[in-house]
1. Which structure, out of 1, 2, 3, was helix-only ellipticity at 222 nm (-39500 (n - 2.57) for each DSSP H run of 4 or more, over all residues; to 500) calculated from, if the result is -6500?
2. Between structures 1, 2, 3, where is Rg/Rh (Cα atoms, Kirkwood Rh) highest?
3. If you work out FRET efficiency 1/(1 + (r/R0)^6) of positions 35 and 147 (r between Cβ atoms, R0 = 35 Å, to 0.05) for 1, 2, 3, which one comes out largest?
4. Starting from the value 26.8: which structure in 1, 2, 3 was mean count of other Cβ atoms within 10 Å over residues 131-138 calculated from?
5. Quick check for you: by distance in nm of label points 7 Å out along Cα→Cβ at positions 179 and 203, which of 1, 2, 3 is greatest?
6. Can you tell which of 1, 2, 3 yields 19 when relative contact order in percent (Cα under 8 Å, 6 or more apart) is derived from it?
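Bear in mind these aren't lab numbers, they're just calculated from the coordinates by the rules spelled out. Because the structure is a prediction, the values reported are computed rather than measured. Cβ atoms are built from the backbone, for glycine too; each structure is taken alone.
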Structure 1
Amino acid sequence: MNVVVIGGTGHIGTFLVPRLVEMGASVTVVSRQQREPYVQHGAWKRVKHVNLDREKLEGAGEFAERIRALEPDVVIDLICFTPESNRHLVDALQGQVQQFLHCGTIWVHGPSVEVPTTEAAARRPFGDYGVNKAAIEKSLLKAARQTGFPAAIIHPGHIVGPGWTPLNPAGHFNEKVFETLARGETLALPNFGLETVHHVHADDVAQNFINAMLNWSTAVGESFHTVSAGALTLRGFAEQMALWFGQEAKLEFLPWEAFKATISEQEAQTTWDHIAHSPNCSIAKAQRLINYQPRYSSLEAVQESVRWMINNEIVSV
């Protein structure tokens, strides 16, 4: 089986590509430039690399043709962010592939009504990222159901793992938050710290792409949440990470405007995006239809990331 992974040198690809090689696939990784995976694995020696500038080639109307020329059985697209980019590829691959897997996001949902949110929940995305990903999902599912295009969508949560700075209990990506908790110092959280975040280890995301391939008949034409078994409140997240460092969490809860004044403008925007979404997603459908069994809880996934940052002197404790 010839599998082409677009954007395969990133965090998901670091774990997905070795899994594909180990299952006996012939793997071609397409990326703008060849770089080292986040975690070394001998399987990468058996991978073909093709360097393509997607944005430039799409502008010339050539990217999809270059992918089709690789004669893939399966295409896994990890870096598609606009409906136009997706349409360009799907049109060229219609009738040419056994399966097409797209990496979406749980942010296709926007605010939840009932939690945990299922894939059947109405889409109310906001922000360019969520809106565009929801439009791609809608287009792919329509193509699957009306024209037989063999698409399935994997919707990860907040991806973490070694080599990657995890979303922290304050809702942004400043690693100093973990140092604050490790020292037993006071950490400010927005509101009452009851908004939620939903992490997933990159290897569990990779697992679910493989699951979708192995369960083709139940995967095609469907979307699947790919997160840990349970979301975290910001408060609970902070308390558990402090305990992991051997400390008791000292937390200060501030109204949004007061909290925003304690961090940078960029961090405030990131936190706002996360608490406005407050995702809490169900994995029951993925468990039932494609046998998704995440190996990591949210805390376990984050702690592995933080341990990597400590070992690489990114976080000082």
Structure 2
Amino acid sequence: MSIPGDLARAGVAPGTTTLSGVISRRGPFAPGDQAQLTDPKGRRHLAVLQPGKLFHTHRGSIALDDLIGSPEGSVVRSSAGTPYVALRPLLADFTLSMTRGAAVVYPKDAAQILAMADIGPGACVLEAGAGSGALSCWLLRAVGESGTVVSYERRADFADIARANVERFFGGPRPAWQLRVAELGGDDPIDGEPFDRVVLDMLAPWDCVGTVARALLAGGVLACYVATATQLSTTVEAIRAHGGFDEPAAWESLVRDWHADGLAVRPQHRMVGHTGFVVTARRLAEGVTAPPRQRRPAKAAR
């Protein structure tokens, strides 16, 4: 598939193709490409390749002309002689280095949301709020060209940052994406727009449970991303109180890297610990009320 004219005008290299909503660059680095430069200590830098430009690091400058035309995975040296491995950034790399308005959803949590909310090609997804656009990128790549993502962001400045980040990663506007500068459930109602999945990354998702219930198709999944235990409790109880959802599930994910060098194998001293909780629940059929869930009392209960 050839690239659309708007992507060409955005500076995407010739020969770029779209695969299920993913911008896939193959072959040598070209002007306008993004290159992730990694030094021997594992420090990473993100550079946009522009002819005649220098990229400055704390270990000297790198002539970007040395990368243009080189195959991905090349090694380039700075003016101080430090070698840098040059690769195109993965989405996980991009989201951690993107321009931020609101805090981004970490890749480990985005992966949990995509997997446990079962978001895939062709899905129609409602997102609120878009923040810096990190989760929007993951959602757009998951639903592909046949799906739709409708993102709400109540702050216009955050919406501008999200739009710029999404277009920067994909190389231009995404036809599958609608970004609405509005508050979910406010002056821009979504009644009559059926969604397969709803993802809420906002301060008070419990205020939108009724709105979400009207938007979700029967069997659809609601996924909420919250930061604190208080938010977790309030969200779960609001979903239960609504009655139109199956029993919600809640969890967090922790990621710990390992050092592996010969027989010296041990966990790293640092890890990506708590970043947020994920809550999911399935929408029941219209008019059906969830049966009461039987729970065992705590051992200390009398």
Structure 3
Amino acid sequence: MGPRMTMFVRIIRAGMLNFVRNAWLAMAAMAIMVITLTIILFSVIANATFNNTVQQIEDKINISVYLKDTVTEKQKDTFLAGIKKLENVEKVTYLSKEQALKVYMEQNKGNEQLLSAINETDNPLPATVQIKPRSLSKINEIRSFVLKADNLALQSDSMSDSGNRREAIDNITTATHILGRVGVIAVALFAIISVLIIFNTIRMTIFNRRDELQIMRLLGASTSFIRGPFIVETIIYGVLSAIISILIINGVFVTASASLQATSFGLLDISYSQEFFGKYYWQLLASQLTLGILIGAVSSLIATRRYLKFKTAKH
């Protein structure tokens, strides 16, 4: 074993010993790091689940525009061509009066009285243009086009996203933005708290061992050899915290599905969350380990550079 490898092994061993020595301080630092990594992991899963739920809702939402019976073929074609040019429009379907009636009767085939009333009158349904948006967050682009004066003059009634339905669509869009921002703020806040606590933990350790470190320095120990164990110690914090956070989320899913027998919690589809967690388990674990190690190592580097007061230029 070469001298570099020997020093590396000694640094690892010293870091593990420091972790055992500072068990109580380590637990405090790890507790916050576990909370941080758990929030990050939960945010990732919740965001993926919520986006899936919103996508399912978006797939079912069409905006219907009702045309007057007096609209000419040329006016209809011009209107359809304008809609299809919009960036947020995924699909446009035109239903003539006869097609609209056929669809309506199919949808209400169980209601004999309603069908009987429809058959006794001339077709009261207008020709309909069904617009499928790509994203609800950009739906105002479609609204603005449909509500132009020239296009509004072709319509027999208000578009289908008005009133309560429009309010529901706007609420979904707003909720998506708010939840995304809250998740980012919560993650950033706890990450900063984790760094500060680990920073203070290392500072206290350095203070408690200042005489020992000074002796090591006088005996010729290099800066990297003295700093290394502290970095190893905080990396252990990160690894253990990442594993614990994964176990916590897994426990939450097991409890929700088994004990509570729940399949959803509001807009959070627990079934999909479990599926996502299982499908990307190893990727999520690798990400948690990377984040934990990064938070620990960065905190330790900052603390040791500030409080060890060694000039690295000599080594």
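1. Working: 1: -12000; 2: -6500; 3: -24000.
Traced to structure 2.
2. Numbers: 1: 0.98; 2: 1.03; 3: 1.25.
If we compare Rg/Rh (Cα atoms, Kirkwood Rh) over 1, 2, 3, the biggest value is for 3.
3. Numbers: 1: 0.45; 2: 0.75; 3: 0.15.
Ranking 1, 2, 3 on FRET efficiency 1/(1 + (r/R0)^6) of positions 35 and 147 (r between Cβ atoms, R0 = 35 Å, to 0.05), first place is 2.
4. Working: 1: 20.9; 2: 26.8; 3: 18.1.
Comparing all candidates, it corresponds to 2.
5. Values: 1: 2.9; 2: 2.1; 3: 3.9.
Top value of distance in nm of label points 7 Å out along Cα→Cβ at positions 179 and 203 goes to structure 3.
6. Details: 1: 19; 2: 13; 3: 32.
The read-out was computed on structure 1.
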